[in-house]
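Please find the structures below.
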Structure 1
Amino acid sequence: MNTLVEHQDELFIAGRWERPLGDARVDVINPFDESVVASLPLPSVADAAIAVEAAHKAFPAWDALGLQGRREIVGRWCDALTERKDDIVKMWALEAGVPVTDGAALTDAMTAMFADTMAISETMQLSEVRETSFGRVEVRHEGVGPTVAILTYNGPHDEFAESVVPAMLAGNTFILKLPPENRLLGYVFAAAAEAAEFPPGVVSILAGEADVSQYLVEHPDVAAVHFTGGTEIATRVLKSTADRIARVALELGGKSAAIIAKDADLDSTIPHIVSSWGMYSGQICIAMTRVLVDRTIYDDVCRRLVAGMAELRMGDPLDPDTQWGPLAASRVRDRAEGYISRAQAEGATLAYGGNRPAGFEKGWFLEPTVFTDVSNKMEVARSEIFGPVYVVIPFDDIDEAVEIANDSPYGLAGCVFSTDMALATDVSHRVQVGVFAINGTFPNLGGPFGGVKQSGFGRACGPEGILELTNVKAIALPPE
């Protein structure tokens, strides 16, 4: 087996490479052909305990360092990750099946978010003196404390850029808990952190199993949890942190709706939707998995969408020509296949895909799947599948479209396609989501990012991301 990473017998704990306290190891499986590409140490609860203790000890000095002092060090970490773009893209493809074209685009987004956050932090002040009717008051934003960031396999480096970088600038120490599908990426993160030369204890990186996550979330010295993932586990996080009233930010999933008005330019709209569907085989939280179409153009749009999906090239994620790779894990495919079977049983029409593709006997491949004749009340239209299953739903007028879009337990993202900017703007104000796009499917990651309803709370990116995990202190000052 080739050595893909350095320190393959160690873990990055408290800013240093350390031997794990246990002997357990775990194989990294390639989703494309199910081959073993690496064997790495499995982090244990005992390793996590060291990480929390170190983060707790390091927090006062890190918070006292000040924004500009932290900015210099965190900036070095960002630069070191940017320099490792090729490693990120390769490792992500090998262990999570992300086509390198998608991986490169999302890694470029990471770099852009780094730049935006660093630019904001250059002039941002975390304290100010205000004049009030009661005299002068100093308002300070201070770090919360040791923070656990639980990241997901579909973009841990983007989630890192969105939430961890701003929160570290705000003064928090961090334990990054990566999922099993990102063990190799964890070593890239760690190599970059080592190059940044953090003070001892400020950063630990563990790609552990559920027992490590549970231990970290429940630890009394963990002051905050930033969780990215599904709603079911998020409720457990809230319950686990409730007794000590720890700070929690939740970046959860969605069932995002794209509204296609009858005046939309379909020649430009359809490629946007197909691109949204094709990005990482639907394993993207903001994927427009519900497409709502004016009934007068419904049949034409369905035909065009199916034709667009049929053109996607399926293959090895390491091949630059591949547009559709395997799903990240066998359980992800199994879950998607369950939704496909139940949707057909409910009466939805399978317009395209739905099967394991011929010619791919190994690997966790599943065809892109499009359902028509779908009611918004069906399970396939209400549950976040986090896989390549999409529905197209007709509407009779724009008010009904907004009603359908809002008829969801989720509220992460949405978009509208129309040549009428007044109509598009009105829709953007009425759809109940955290981020929205007009004549596009991807939100502006330079602005605050986050959801409403069961898509979570808290904001990443922008000044809001820096202030999200801070405590606000008001100090009454004596008269001058």
Structure 2
Amino acid sequence: MGEDYIFECQNISKYFGGSKALKNVEFHLKPGEIHALLGENGAGKSTLMKIIVGLYKPDTGTMKLEGKPYRANDPYDAMRHGISMIHQELNIEPHLSVAESIFLNREDTVGPFLNPKKTNERAQKVLDQFDFHVSPTTLMEKLTIAQAQMVEIIRAVSCDAKIVIMDEPTSSLDSNETERLFATIRQLKQQGVSVIYISHRMEEIFEICDTISIFRDGQYIGTKPLAETNKNELVSMMVGHEVLNIFPKVDCEIGQTVFKVEGLCGKGFTDISFEVHAGEILGFSGLVGSGRSETMRAIFGLDPLESGHLYLNGEEIRIREPQKAIDLGIAMVNEDRKLFGLCLNRSVKENISLPNLRARQKGLFIQSKRELRECTEMAEKLHVKTASMDAEAYSLSGGNQQKVVLAKWMMTNPKVLILDEPTRGVDVGAKAEIHMLMCQLAAQGLAIILISSELPEVLGMSDRILIYHEGRIINSVMREQVLSGEADQMSVLNNMFGNV
């Protein structure tokens, strides 16, 4: 063992306080291999990767790079050794340019001074290689999430890396951008670069990866060549039991119209009209940037509406800020939980309680015992894995952070629930739990709007689907059409590209 592998881990353990994150984990990576890591949120995948790039120090165990002992002091030290990582949660510097972000700590200089012209020229070359049409002088704060994700990917592979770690790299990319990424990964493979690929999207793993290693509850379960396994076997290894149905859609009675919009116009969308009924899950499908999320942000008061009308239970309403939407009974789980969903340095309890403080206020004071009891009940209902309700939100895995966001909005008892990418970065077991919760809420009469870039999720969970293209709704699909086979992923995808 050793000469066949570019990288090895043996008996890696990591504890946070008394909580086990990794226990005697092993991992082996071959040169030019695309190796998937699969496991539920909290299984230890990202923790191991952070140990590899020097963000965490292992409590026990050894690592070898090209047969020699290896340990990185920090991510820049890892990059000097030829290992770079694209994190699931983007950590961009908004006031840096694209070129400055790509070559951060690798800038061109003339003597003691920076040479921005040379850095911009180098950035333009690498942007052209990726066929990515963004100016190197554009500030990061001006980019969409998908564009910022692409800059992170370009930065990671631009440093002549031997190993590139990708943690949910397609979570913010549309189908075109994902194919561009896959082409880049295949090119890296041809050049002998190894890729560690973390994703919850099985379709991607079977399309791009050679080998897969399974983690569960902080332990290494096993490694399989992709050609010798299947989805059901991998899911069973992940969760320790069989998951029968990831999309447990239950048909329930569709009631009266709860929420209706007419002629909405705003930045990124034009002439949008739709209605959603009690007990209905209304799906929205479209490419990233097609206007789906922009419409919901304007409805919720995050962005201004240029024109149009909103109606709740038959009465016209005006929403100019999120607090008004919340007061009216409209809740929104935003696609970017880090920026808009959580206060990462506050506790799980405080995050769940934040939109609900007035309901638990008596005089000038918060009823703290009631607050703790009700927040704990909601966290347990959504199976949030946390050491305690006082644990800070940043310490949770991505999937558990998403459950905390869902929990805080469920505490508001909304009439309309907007879910923008509700299972992004969430493992297969948690997805099934969230989908089951959606069905339970619909059965209770809640009107649900679902926006997702995952076509199987939209098709599997929606009673009706509205399809966006370039800021307009161009088609609709009923659940009956999906069940009969009249509508499928290919036909919806064609619509998303404007082919009606």
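Out of 1, 2, which structure matches 1.9 when distance in nm of label points 7 Å out along Cα→Cβ at positions 145 and 217 is calculated?
Considering all the candidates, the number was obtained from 1.
Of the structures labelled 1, 2, which one yields 20.6 when mean count of other Cβ atoms within 10 Å over residues 361-368 is computed from its coordinates? Mind showing how you got there, number by number?
Values: 1: 20.6; 2: 9.9.
Traced to structure 1.
Quick one: helix-only ellipticity at 222 nm (-39500 (n - 2.57) for each DSSP H run of 4 or more, over all residues; to 500) came out at -12500 when computed from one of 1, 2, so which one is it?
Going label by label, the one that fits is 1.
Just checking, which of 1, 2 has the largest value of Kirkwood radius over Cα pairs in Å?
2
Quick check for you: by relative contact order in percent (Cα under 8 Å, 6 or more apart), which of 1, 2 is greatest?
Top value of relative contact order in percent (Cα under 8 Å, 6 or more apart) goes to structure 1.
If distance in nm of label points 7 Å out along Cα→Cβ at positions 121 and 161 is calculated from each of 1, 2, which structure is the one that comes out at 2.7?
Computing distance in nm of label points 7 Å out along Cα→Cβ at positions 121 and 161 on every structure in 1, 2 gives 2.7 only for 2.
With FRET efficiency 1/(1 + (r/R0)^6) of positions 185 and 441 (r between Cβ atoms, R0 = 35 Å, to 0.05) as the yardstick, tell me which of 1, 2 scores highest. Please report the intermediate quantities before stating the final value.
On the way: 1: 0.90; 2: 0.40.
Once FRET efficiency 1/(1 + (r/R0)^6) of positions 185 and 441 (r between Cβ atoms, R0 = 35 Å, to 0.05) is worked out for each structure, 1 has the highest.
No lab work stands behind these numbers, since they all come straight from the coordinates. From a predicted model like this one, the values you see are computed outputs, not experimental measurements. Cβ atoms are built from the backbone, for glycine too; each structure is taken alone.
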